[in-house]
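K.L.:
Listed next: structures, encoded as structure tokens.
Please treat every number below as a calculation from the coordinates, not as lab data. Just so we're clear, the structure is a prediction, and the values are computed from it rather than from any experiment. Cβ atoms are built from the backbone, for glycine too; each structure is taken alone.
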Structure I
Amino acid sequence: MKRSYLFFLLMLTGTIHIYSQISITQQDVENILEAGTSWINYSNSEVNGSSSMDIGITSNSVTQNWQEPLVTYTDTLVSINLPPSATGYQSYFPAATHSQRITMTMDGYTSDHYSFLQVTADEVRDLGFLQHVYGNGIDTIFALEQYSDLTFKLPLLINSSFETYYDSSDGGFGIYNVEQVIKTCDAFGNITFFGNTDQALRITSSTAHRVYQDGNLINFWYQREYEWLTKSIGFFDIDVDTSSILSGNVPIQEIDVTVFSGATGINNQNGPINTFTLEQNYPNPFNPSTVISYQLPVSGFVSLKVYDVLGNEVATLVNGEQNSGSHSINFNAAQLSSGVYIYRLNAGKFSETKSMILIR
């Protein structure tokens, strides 16, 4: 899959209707990277052809409809959007205009993975990442990579095409390897995933691998990846295990789906939601933001509040009517001190409480 899924989500303008042209601009990208918002990523890197998807056709005039395939997601990540200055590492990426953080904990260690990108009127670039690991007496920058890879040219329009990556390497014994990635915006329409539908642009990424020996081409093959970029749901991405089929059903090798926190759905792969559920927040422990998810089998009045250990209310995250389905809320505790906090969901006669840990 891509080096980082974080930089491939862009926003489309307009509402769902029949249309002939869609464009993505600098402002659209900045809107979905707004500081304080979060994304939830679901993926499975080992589909290996056990599921397929109808990718439609290449067309700049036909409005198409795409449907998420039936597949199980095995991994989940939550990323928080924040300004580069808030990471503490902007000096390593002075050209960055936006950044994201993924926090993971394991065996007493916490890892903060910061990704940096640059958004201008002409393009979006992935500038690299930094990984900060701490805990159990360790506090260090574990990994740092700096580069400047093109993600998209802007504005992004139907029929736009551009090279995002080119690399050549000497394999020895007169062998030379060349890899080239071309992205093309080649279709538009509506896509449905996690029970939600939104307008979308389809991007086809073609990776050409060429092997030369003593100046002669001795091997050549393609890999393809399809992305659907939407306005309000998130973005959808599949790798396919064939380079020859360009339309209709294609076998899936890997799948990667990112949704905005707060988007409803996430229930189509498991059938209808039949019970109220309050999930453990993620990440946990956290600093300073975390995501709280819950499921509602029916619509109604919902209250989601946060309390300190003394029972004092410190935040109201939800207090009103909500539709049935799955919901995710970003909780930013930047104004609170370290410690244990309680969050409680009340919906109809249902009530459940869980604890979370804020670490400074």
Structure II
Amino acid sequence: MGEIEKLLERIKGELSEDLDNIICTKDLEEIKRKYLGKKGSISVLLKELGKLPPSERPRIGNLVNSEKKAADLLIIQKLNTLKKQELQQQLEAETIDITLPGAEFRIGKHHPITMVMNEICDIFIQMGFSIAEGPEIETDYYNFEALNLHKDHPARDTQDTFYITDDYLLRTQTSPIQIRVLEKEKPPLQIIAPGRCYRKDSEDMTHLPMFFQVEGLMVDTDISFRNLKGILNEFSSQMFGASRKTRFRPSYFPFTEPSAEMDIECGICEGKGCKSCKFTGWLEILGCGMMHPALFERAGYEKGKYTGFAFGMGPERIAMLKYNIADIRLFIQNDLRFLKQF
């Protein structure tokens, strides 16, 4: 037996031993390089054929090529075996224990404030209003000046807010949206403006520094306070039920004249008087009034041609009245025991 034949026998034995010892497909790549790579032991033997006598080269060449094919076949067979083993191990590791109780899939739901916001919008949309939106970062002009709240107006103190620059601030109300609509569109107009607002209020049972508002606007040539009362009474009837009484009290807002506060009958004592309504039998629901002529003039409308009304409400306040909740902070504490009730 020649030298190359002895090497082939030794290589065959080493390959068999190596294949028996590996346990994963990753190691098999190393084995393949060791024997069949460019510098592998079998490939090196082929380069040695040139040193043999011409009469020996065909026979030894056939032996080396046969061993190379056999080694390749053994490696493929080992690869298939290892893949089956690894698949079996994976299946066993990922087996589902059907004796365990099934996992509970919780279905999410809307936050109560979102639910009330949607309900408010739906009611007004059914009455022909459309939704308008605007930026939460407003200019001092749109947030105050355009609404008759000049620089030294005392009402600004009650709306102290978060200023970004001397001229830009986080809006204190969604009324600026109404001004923007008046500037861009011509009557007849029927819009509601829902969105977030910000004021530097101290957190207590009825105040938060961040809250929501829904404001409304109707403008045409013959809008009266009667239209305002009819629209808001219909809203109250759909939101709280037809049995809840309403009333309008004179009030003051710089951007409406005349102005009013709308109250509904206390749902806890049914108008008899209790701690929740401060023994008056009534709870404030929103502010409203006929639009001040100065707003129409700033929007470029013909003087005296149009009339309109505006109103504003807080969805948190509406939710508290609708569900008889005493503390507004419950809405932001993320207590699932509270939120699941809705």
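K.L.:
Taking volume of the Cα convex hull per residue in Å³, for residues 93-204 alone for each of I, II, which is largest?
P.N.:
Largest one: structure II.
K.L.:
A value of 24.1 was derived for mean count of other Cβ atoms within 10 Å over residues 173-180; which structure in I, II was it taken from?
P.N.:
The structure behind it is II.
K.L.:
While we're looking at this one, here's another question. Looking at FRET efficiency 1/(1 + (r/R0)^6) of positions 117 and 325 (r between Cβ atoms, R0 = 25 Å, to 0.05), point out which structure of I, II has the largest value.
P.N.:
II
K.L.:
Taking helix-only ellipticity at 222 nm (-39500 (n - 2.57) for each DSSP H run of 4 or more, over all residues; to 500) from the coordinates of each of I, II, which one would give -13000?
P.N.:
II
K.L.:
Match the computed value 85, 27, 18 of semi-axes √(5λ) of the Cα gyration tensor in Å to one of the structures I, II, and report its label.
P.N.:
Structure II accounts for this read-out.
K.L.:
A further question on this structure: Given that distance in nm of label points 7 Å out along Cα→Cβ at positions 69 and 149, derived from a single structure, equals 2.3, which label among I, II identifies that structure?
P.N.:
Structure of origin is I.
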